[in-house]
Structure 1
C-alpha cells in the first residue's frame, strides 16, 4: 500500500466517525431537552455532554488530516 492510500482511508474513517459523533450528540441534546420531566436536575448535565459530542464530531468533520 502506498502512503496516499493509507492517508485516504484514515481521512474517510475520521470523517465517518465525526459524522457519527455529531449525530449522536444532536440526538442526545434533543432527547435530554425534550424529556426534562424524567431527568429532572440532570437535564443540563446530559445536554452539555451531548453538546460536547456534537462539537467534537464537527471538529472531526472539519479537521484536515495530513
Structure 2
C-alpha cells in the first residue's frame, strides 16, 4: 500500500508542477499521468487485499491455537 501511495503522490506532484516528458505531445503526458494513477490505485488495492488476507490467516491461526 505504501508503494501505491508513493506512486500517487509522485504522479500528483508531477501534474501539479507541470512536469512531463520533454518532446512528446501533451496528450501522451496526460495518458502517462492516467496510467500512473491507475497503477497507484492497483497497488493500493492489492496491498489492502493482501493485508486483509494476512490478518484473516493470522486470526484463524490464533483461533485454532486457543481451541487446542
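Any read-out appearing in this document is the output of simple, stated calculations on the displayed coordinates, not a laboratory observation. In this text the structure is predicted, and so the values were computed from the model without any measurement. Cβ atoms are built from the backbone, for glycine too; each structure is taken alone.
Annotations
- When mean projected area of the Cα convex hull in nm² is computed for each of 1, 2, the one that comes out at 4.8 is 2.
- In this comparison of 1, 2, the computed figure 14.1 for mean count of other Cβ atoms within 10 Å over residues 13-20 is attributed to 1.
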